[in-house]
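Listed after this line are the structures, all set down as structure tokens.
What follows is calculated from the coordinates using simple rules that are stated; it is not laboratory data. Just so we're clear, the structure is a prediction, and the values are computed from it rather than from any experiment. Cβ atoms are built from the backbone, for glycine too; each structure is taken alone.
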Structure 1
Amino acid sequence: MRPILIRGGRVIDPANGVDAAADVLLLEGRVTAVGPGLAREDAEVLDAAGCVVAPGLVDLHVHLREPGREDVETIATGARAAAAGGFTSVCAMPNTDPVTDNQAAVGFIVSQARKAGGARVYPIGAVSLGQKGEQLAEFGELVGAGAVAVSDDGRPVATAHLMRTALEYALTFGIPVIDHCEDVSLSAGGAMHEGLVSTRLGLKGIPRAAEDVIVARDLALAALTGGHVHLAHVSTAGAVAMIREAKARGVRVTAEATPHHLALTDEACAAYDTNAKMNPPLRESGDVAALRAGLADGTIDCIATDHAPHHYDAKEQEFDHAPFGVAGLETALGIAITELVDGGVLGLPALLRCLTSRPAEVAHLPAGTLTPGAPADVVVFDPAAEWTVDPARFFSKSRNTPFARRRLKGVVRWTIVGGGIVHRQGDTPGP
């Protein structure tokens, strides 16, 4: 493999507190050196003038649909879409068909990811067999095969007893339990956030309490067990306040928010746009403000996409019947820079911490840093360059985004995984 010398960029490595003009040398799949004036005669030189050079982005929450729904996404297309978005590591949720609840299923994902190239894919195993909420999966076998966490995402962990047992069992293996916080008795039949917009549209709403009730349960159980709970796609002001208070008490809780929950409100649903239908639903401006404040003060640890691809025909149904979910891998960095950095919520180093070192820490991944000796997983992007979201040009198989035609800042120039370039600006999807 030919060495790569990334020259003349602004190197931001939150894990090491680095924010300086420097070069980065990659050799034999590893970061070899970071500093000014590096040279290597046999290296491929990437001119990063005007660009940021950072550890490859890390996403704790994606749905790659394989096995079972290869018509809407595969591990290969998802990993390629991730690379186009600047992500070098993604964690794949287990709500596949069959469910990723055993050693063989985890091994299949590891094998498919290795063949695919693109971003690295880390499997997340199911908490319960078949995600039925009845019997715990065998966490030891899942971790032994390569799982980095457990979750029943797409569904909440069904009962307080099962969640307590999962947190205690996960302690043995040093992994987080990731929970989708939704009291289904409160959310049943809901299509969007319960509020003025849902009333105006005549749609059944999902109240904030559906999330807040389970957040409160999970925080109490994490305090009881000492286990690590990671709360997925937080969307309410109440959840942010509870997480902040729990962290102050020393509860082992981490949390993520998505770009769409940080950027949009339920008004995005006003024209019955099913591309704005997601679970948890888009909330109100006060919730968005609370999420942004939580991200800024560290209450919310990470930004995760919850990439949830769907077929075009599925999203073309009536709002009530269309599936929840948004394709997020290729727009996440642009939304984050445009909404959060340009919006004055976070500086670029703080934003990159939420997208690199912090998610890597949560799942104990060998990622998110440019420390010499670390895997050569790097993104080079121009934070000032503008582009327009065109879903037809996505590398993902799916086009379901509420950001179509949005003008964003932040263009990925190169994405490098293991010392090899897996995406270049100007690449286009294959046939």
Structure 2
Amino acid sequence: MSLWIRGGLVIDPANDRELVADLHIVDGRIAALTPPGSAQPQDHDLVIPAESLWVVPGLIDMHVHLREPGYEYKETIATGAAAAVAGGFTAVACMANTMPVNDSAAVTEFILERARIAGLARVYPIGAVSKGLAGRELAEMGEMHRAGIVAVSDDGQPIQDGLLMRRALEYASTFDLPVIAHEEDRALSQGGVMNEGEWSFRLGLPGIPSAAEESMVARDLAILERTGGHLHIAHLSTAGSVELVRAAKRRGLPVTAEVTPHHFTLTEAAVAGYNTQAKMNPPLRTVKDVQAVREGLLDGTIDCIATDHAPHHQDEKLCEFDRAANGIIGLETAVALTLTMAREIGWSRKQMIAALSTNPARILKLPGGTLSVGAPADITLIDPELQWVMGAESSRSRSRNTPFLGYAFRGRAVMTIVEGQIKWRLGG
């Protein structure tokens, strides 16, 4: 199959390229990048007009929860992949906290087979660090690596045992796998349901202090300095954590980090009225923390944006605040929220696309993240000016737990192409 994307603004951070051009795709790969109109398509070619659109490497979300196996009432691999392509993501990496936990080759292979059947976004499994996410004994990383995992993480369960974290970094490095850390000291966060501060006092809710995250970030960076390997810090949320990572990078430590759109958009005030749709872990923080993570994106301290897409059934949110589940869906709002933030802080288009595509591909060593000739034709088309409203009926996720329902946005993905095949188009 031959396909042309004509006249779009090609943004390719991997090649430090931003120009109006035509992109030619043949047999699932990028065949040529040519000046507009300089080459003529054949009669049988599919031509996609892209004037006023951004043509970017397919977006990659390195932190999602697809819930299958075990929690299909919240999300399945098929519905999660459908939400991914509707958000512009050509690939997602899914966390291990399923039932059974992805701590074996059998579960890894099951996830890959379900993704193949769905035939939408690429799905890359992340294996557990510890057996059963229990934090006591390392999982069989080698077995899972041979089956197809791209990283290891106990996300949702912090690794409290420092010796286990050391062993994880050492063992994972033999397979060149990053260890993705959920940084939370449970002794400090125990019983907390939102950020500790002004709003927890106003609402009379037990709080989670910033120190619960920052103390674990500091510990794991100290271990990393001793062991080497690759530590990736998930959903970083506090100013102190940003500064710790910034200092570690200055010392040359092999650490990377991500931030979610909700953590660079919302503050703890979103919980007002006991709004369970804004309950998450790590919790929404202060204005100062939001500013700090934005500055971390600007200066490269934070490498990428990941949604932490966490679907829940409505009954798990329509309850008392302290009993409500943590997390929100995020695949279909990530581009719009990132565009909004980019306009506010003066972030360049190339920086934005690097954080959403090129850098996740680099961190997880995935194909994609580039529009180089010969690369897989995983491509996202974005209309940066399109006005739209997030509606429950339009979401392709099985769940609807998000504080952004009813938000009016400017900008979204309008087409998602995976291996040269159109997997989703707005209105199509």
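Some points to look at:
- Test item: distance in nm of label points 7 Å out along Cα→Cβ at positions 221 and 277 calculated as 3.6, pick one of 1, 2: 2
- Parent structure of the calculated result 16.8, given that mean count of other Cβ atoms within 10 Å over residues 309-316 is the read-out and 1, 2 the choices: 1
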